[in-house]
Structure 1
Amino acid sequence: MNISLCTITFRHQLISISEIANFARGNGFDGIELWGAHARNLASQLDKDADWLRDYDLFVPMISDYLPLDGHREALRRKTIELSGLARRWKAKKIRTFAGGRASHAVSDDERRRLAGDLREVAATVADFGIDLLVETHPDTLADNAASTIRLIEEVDHPSLKINFDVLHVWEAGDDPVELHRQIAPLVRHYHLKNITDRRHLPVFAPANVYAAAGNRNGMTSLFSGQVDYHQIFSAIPAMSAGDVSLEWFGNDCFQTLAQDCSTLRELDAMPQTTRVMAR
């Protein structure tokens, strides 16, 4: 298992990429998932790239951004090429985006066709750079529930379209993460992991709240102390142990929580598959 932290964790802190790399190296991480805004802001630091990060025994598995799927094809093409260039600099093989910005039930068939066409075009563009386009399972997008996610995969129909499997958001939609993973497993290329103390607190993960420096953080909790049973998830989805996972922490006490969750995840990953549920 390759475990990464996400630089979006530090979106409201005055901290350098060197400090993040030092922390990651010293606390058992394999990689750093770069937030798109951070990748762009680092572009002027010519000494910071994949080779520099390799000196810390770290790599960038994915750049996570938000491509403008708003119907303006030329702007989308330019942003895609820019992001692909940043991914090449960091030798990242994956770019993450959301499938639009509205709930699937609120999108017309015509709008779905347009969004699917845009995603197909993006997938074709990033493929020329040797990169996969990952759509995240996320509320208020065309991948906000199992049925719509599967339909979207079929509509886009491009070999470079893959899935960033956010376990909590699949659970949030009322779907069984294990069953959805079984159906789309060949397309899952990355996992986002986070947890919540109670379903009523799920709105804390809404982008407007997450990105607000004074936003509510109530309910955010460490990976193995929330409502999503990750012991059971890891026991039922063995592919996670051979894949790339990111600890997506948005709350306070960043360093302490990330270090604790990474350590616990390492211990769980080292256990035989059959004993992981019993480890709770």
Structure 2
Amino acid sequence: MANPRRFRILVALLCLGIASTAFAWGRQGHALVGDLAERHLDPTAKADIARLLAGETDPTLAGVASWADDLRDSDPARFKATSKLHYINAKGGGCGFDLARDCPDGNCVVGAIEAQRAILADRSQPIEARRDALKFIVHFIGDAHQPMHAGSRTDAGGNGFQVSLRTPIEPEAYNRSKYVDGVMGTNLHSVWDFYILASAGREQPSYANKLDALPWPPFPAPSAHDVMPLAWAGESCRLIEARGIYPPEDRHTMDSAYLDAMRPLAEQRVRQAAWRLAQLLNQTIGAQAAP
């Protein structure tokens, strides 16, 4: 069990990552994806990543995993221009994504991963462009595995599904008015972004070690799906109904029982995102990359 004081500090830091419900996984989830992926890179990929991230405040995949969300404050114009790249919606219902319809001009998370991978793989590109491509890839692969970022409901990925969540995790000052008598007024998207993982009460290294100790890869066997973003989005979409992510009978009150029930699925998606991120990077800039 994490030290209570240190856990409160962690919660305060993580809450900074949920100022907007557009985020996926929050800082903790994205950092877990980056941390776990880095542990499964080949030496060639690690060396190129070290060169690309030299000069970053935290030159690791975990350290840059939330950069695409941080643009909201550091570069609002760029954040606005890239905001559609964090998700994909099946406008025809179901989970049969049609890229011409649901991802016009590549403006969705699936198209973004493919486009940024092409930039990262092109060593004739300026190092700044390849660095940003790497940071986008780390983030967008995490997004594609967060179920609320790939669906067909009309509530903006759960942002419009209001929730009263009983939780001991107090929000930051800007959200304090929504926290009354231990109940947080939030939405289902934010529950998945932040509360499911944060309520585990684990600090980052401990949590990553716990997830990394589970069998790898987190699938029955590696497959072509490991580098197919459209397939990852389809998985996320199907999980929404198959795993009952929306509360039964659309109940809008929940507590730790929901968080505890959904945490294994959230952790599985984090691990799958990490594995696939590592495989994509190994094949793009690692020893498996084309000359």
Structure 3
Amino acid sequence: MLFERFVAFIDATPNTVRTYKTSLRQWFKYLKDTNNGHPTMDTVREYREYLKDSGKRPTTIQNYIIAVKQFFKWTEAERLYPNIAKYVKGAKIGKNFKKDYLTSKQAKHVLDTIDRSTLIGKRNYAMLAIMLTMGLRTIEISRSNVGDLRTSGDATVLYVQGKGHVEKDAAVKMPTHVEDAVREYLSARKNLKEDQPLFTSTSHNNAGKRMTTRSISGIVKHSFIAAGYNSPRLTAHSTRHTAATLSLLHGATLQQTQQLLRHKNMQTTEIYAHNLDVAKNPASSDVDKAIFD
């Protein structure tokens, strides 16, 4: 009952609620294991250090601490317990991405490696093309329906249900080449209805049904490997990094790239610009010339 009241307070999506539930379970387990019935601000800090010592990743620690902070914000609002986590900071997260991106040449090579003579090949090509150029997440690909392809002005757009959203309220412009690939795939499927998934499974147990994020990630990874790019730092999320990086490299503004990726916070988009500034810095090359030329 207490957790249900907290969920009503945060007014979050089902996925976020599950994340909070998992995170808070860890917090209360920690209190039980340390026999602490009256936690203080120092307890929250000690918990943060405990998570670090346990080998948890900074992003995981950040999520756990955010859940604790929200929980005690609620307990204070309800006059159940003071907000002991108010001034406790989360984990320090670096400004470098954990995943790599593809260069424009590498991205084209991945697409060119896909055999488009089969239905599976047409699907995989169209799906990778969307992810590499439009920056869609695997969950957004999974949620997309045939009817989400719409017209806006003189362009074709795909309406997307983004991260943390409950409806498809974001339109992402679809490049002509990508649209052609998607239309070719849909034409090969035939007898389509608007509420059918844009991309469907071809497995025996799930044929014609919506693809899972896991299967989409597996297809992307397999496509990378088939093209010769077998690295643990190249995953399905690398397609999103690729779209963002190539967008900025080819003249898009931060605001335009933010709109493409549908970032709520400009600071998230600025990380890409920061990484590009590092890559463009000529200082090490200048030192190299001074020593070796």
| Here distance in nm of label points 7 Å out along Cα→Cβ at positions 151 and 255 was calculated and came to 2.9; which of the structures 1, 2, 3 was it taken from? | 3
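Quick one: helix-only ellipticity at 222 nm (-39500 (n - 2.57) for each DSSP H run of 4 or more, over all residues; to 500) came out at -11500 when computed from one of 1, 2, 3, so which one is it? Display every interim value, and only then the final one.
Details: 1: -11500; 2: -15500; 3: -18000.
Going label by label, the one that fits is 1.
Every number in this text was worked out from the coordinates using simple rules, so none of it is lab data. No experiment lies behind these values; they were computed from the predicted model shown. Cβ atoms are built from the backbone, for glycine too; each structure is taken alone.
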